[in-house]
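Quick heads-up: structures coming right below.
Derivation of every value follows stated rules applied to the coordinates shown; laboratory data play no part. Remember, it's a predicted structure, so these values are computed and weren't measured experimentally. Cβ atoms are built from the backbone, for glycine too; each structure is taken alone.
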Structure P
Amino acid sequence: MLRKGEKALSEDEVTPEEAIKDPYLLEFLDLKDEYSESDLEEALIHRLEEFLLELGPEFTFVGRQRRLRVGDAWYRIDLLFYHRRLRCLVIIDLKLGALTHADAGQMHLYCNYAREHWTLEDENPPVGLILCADKNEEQIELLELTEGSVRVASYLTELPPRELLERKLLESIEHARVRALAGERLSPPDTDE
């Protein structure tokens, strides 16, 4: 069922849930044990080609440290991308630690500003991605970040243990199976005319 203001997706369109994965593996950055947000951003820009490959094939780089002004306050968006199939800007805010409620509020501000000032007439509203080292699913749910324009994904700077990879693979297979079954139930029955 579509909510007010939503339109049905065509077969080649994707949703933010499909376009943004979690987690992102950033081992190619070669970051040491201790680094700052600016070190993380600098490493991502320095290795932009690998980062774009990790994000996915439809992302295009727009800029970094994009300034915006709200009232008398100035803000800077860490990274700005455009997603071709979503047809919208994707704002990425980098966080070294765990997600906080302040991060969610800040990202909503960024998305609302970008929607009002940067979005072109034929584009969809921006999507915000808070890319953090750690996240809490209950907090994400309570902040209502499971639907809407803001997403949260974690990143890893080194490959996780084999057991975790196996578990994630099995979860992904099950998720795909559930989606396939849901698609079968939603598709109209074949009719012979």
Structure Q
Amino acid sequence: MAEPKNNDFLDDIDDAADEEYAEDMAEIDEEALELETLTAERDELKNRFMRALADAENARKRSEKDRREAENYGGSKLARDMLPVYDNLKRALETATDDQREVSGALLEGVELTMRELLNVFKKHGIDVIAPEVGDRFDPQHHQAMFEAPLPGTNAGDIIQVAAEGFMLHDRLLRPAQVGVSSTPVS
């Protein structure tokens, strides 16, 4: 007996279904590939965006730090240039004798007022005087040894003379205090 032609029809349906399935799978593969490509592109753009945000934040912090440093230390050159004015006013007041104070009292009072005003301006701008005393320990962070000399009754490293006061601008050294230091050996 002859086979029914129904099988050919079923084969044709199977072939059509297989073709449709293959087309659907190809379409799904293309969509999956496109989705994968778009996801990778999105992730790359997100990464770049996060890096740009971090760079912007770092730049903001850097500029804030630079602004604070400029505010605190921008006048350091002027401040250094004002230190000899302080030194000269101080010397003028220290060398005035009692006779000169009687004769030129008003003048010396003017010098004292000028000195006080200069110290007020220093304070206002964060400049502090480093005023070591004879007998203090030498600190290389704040003092400059101008000479060493053995002095009986002192220990090595003790300050034996203060030649000039030093100055700090906030937390930075403008000028070290200039001192003489004992070199007396330990007995």
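Observations on the structure shown:
- helix-only ellipticity at 222 nm (-39500 (n - 2.57) for each DSSP H run of 4 or more, over all residues; to 500) from the coordinates reads -22000; which among P, Q: Q
- When relative contact order in percent (Cα under 8 Å, 6 or more apart) is calculated for each of structures P, Q, structure P comes out greatest.
- When mean count of other Cβ atoms within 10 Å over residues 60-67 is calculated for each of P, Q, the greatest value falls to P.
- Here P(r) over Cα pairs in 5 Å bins from 0, in percent, for residues 36-139 alone was derived from just one of the structures P, Q, and that gives 2, 11, 22, 24, 21, 15, 4, 0; the source is P.
- Structure (P, Q) behind the derived value 1, 6, 13, 18, 19, 18, 11, 6, 4, 2, 1, 0, 0, 0 of P(r) over Cα pairs in 5 Å bins from 0, in percent: P
- Structure responsible for 0.65, with FRET efficiency 1/(1 + (r/R0)^6) of positions 52 and 100 (r between Cβ atoms, R0 = 30 Å, to 0.05) calculated and labels P, Q on offer: P
- Highest-scoring label, criterion being percent of Cα pairs over 15 Å apart, for residues 84-123 alone, among P, Q: P
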